[in-house]
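These notes open a run of structures that come right after.
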Structure I
Amino acid sequence: MTDTTASSKREIKGWHVLAGFAGAFSIIIAVNLTLAFQAVKTFPGLEVRNSYVASQSFDVDRAAQLALGWNVSATLTGHILSLVVLQNGTPIAPRIESATFGRATSVHADETPDFAFNGEALVAQVNGGPGNWNLRLRARAEDGTLFQQRIILRDAK
């Protein structure tokens, strides 16, 4: 009489365990590399070229900007971007040095709004839509003080 049950069992050998570990870790490493590559590829870029140099005048710049007394807000309704700048409760139209409207995570859809003051707000037509948006603003006051702010907004629809 032969024992058929003993011959049908397979023995796990060292190379089986090694192959299992190598396969599992290969999948983990491949996924991590793919995610890291995608994160770096979609990174929109630096806020400043040299953070140390920017930090040297940060407190002075911040104090000058706060001394302006501006209350700045932005809204997006469909494709209309409204930027309201209030100084002591009165709407003003400062000189816009640069304004970039786009997504926080990608620069491929960034655009420069062409603002027009309507007496209440600076208004521009943009290619907005649902989701989160950023308006990176650099404006100059009449006295020459630079105002910089990143305004986070959502489509109001």
Structure II
Amino acid sequence: MLNEEIKEYINKSILCWLATSSKENLPNVSPKEAFLAYGEDSIIIANIASPQTVRNIKANENVCISFVDVFVQKGFQLKGKAIIISKKDAAFERMKAPLEKFLNGKYPFSSITKIQIEKVKEIIAPSYRLYPELTEEDQIASAKKTYGVK
């Protein structure tokens, strides 16, 4: 499910957004800055400061994660089932190593969210559909101008 294009977007994304829902069906969307592809069908996320996300996943395993390249204005939405891996779990030590490397030891975390991906959907800015002649280069130039990036 996680092909090379999706993995490339994961690797170049600064943040992703993880949507969860409580047992009362109240939605929550939380930014995550430490997430990695884990195998061909899973994503792992370091739970740095996400008590609501952890509570929600323990009550409702259905999640959605999305990430977008803000300059190209394309990305992916992935839906699946999440579990919380705590320090007590045998898999924690094996799974924490790539996250610690990614974080350069800057942020401690005591659990990991592992998402088993079930559905993949491309995210594409509406401007690509409204203006079919628009290229990624045009979109990057426009975004850089809008955001004041040189």
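When Rg/Rh (Cα atoms, Kirkwood Rh), for residues 23-110 alone is calculated for each of the structures I, II, which structure yields the highest value? Walk me through the numbers on the way to the answer.
Values: I: 1.16; II: 0.95.
That would be structure I.
Identify which of structures I, II gives the largest calculated value of distance in nm of label points 7 Å out along Cα→Cβ at positions 15 and 79. All intermediate terms of the calculation are to be shown ahead of the outcome.
Values: I: 6.5; II: 2.4.
Across I, II, distance in nm of label points 7 Å out along Cα→Cβ at positions 15 and 79 peaks for I.
1.0 is what came out when distance in nm of label points 7 Å out along Cα→Cβ at positions 39 and 95 was calculated for one structure; which of I, II is it? Walk me through the numbers on the way to the answer.
Details: I: 4.2; II: 1.0.
Derived from the structure labelled II.
Taking 25 as the value of relative contact order in percent (Cα under 8 Å, 6 or more apart) derived from one of the structures shown (I, II), identify that structure. Write out the running numbers ahead of the final one.
Working: I: 20; II: 25.
Working through the options, I get structure II.
Who wins on volume of the Cα convex hull per residue in Å³ among I, II, i.e. which is largest? Before the final figure, lay out the partial values.
On the way: I: 206; II: 134.
Going through I, II one by one, volume of the Cα convex hull per residue in Å³ is largest in I.
Ranked on mean count of other Cβ atoms within 10 Å over residues 31-38, which label among I, II comes first with the largest value?
Details: I: 10.0; II: 17.8.
Once mean count of other Cβ atoms within 10 Å over residues 31-38 is tallied for I, II, the winner is II.
Once Rg/Rh (Cα atoms, Kirkwood Rh), for residues 87-134 alone is calculated for every structure in I, II, which label goes with the largest value? It would help to have the intermediate numbers written out before the result.
Values: I: 1.02; II: 1.28.
Ranking I, II on Rg/Rh (Cα atoms, Kirkwood Rh), for residues 87-134 alone, first place is II.
When mean count of other Cβ atoms within 10 Å over residues 55-62 is calculated, the result is 10.5; to which of the structures I, II does this value belong? Intermediate values should be presented prior to the final figure.
Values: I: 10.5; II: 17.2.
It must be structure I, since only it matches.
Each value in this text was obtained by applying a stated rule to the coordinates, not by laboratory testing. Keep in mind the model is a prediction, meaning the values are calculated, not measured. Cβ atoms are built from the backbone, for glycine too; each structure is taken alone.
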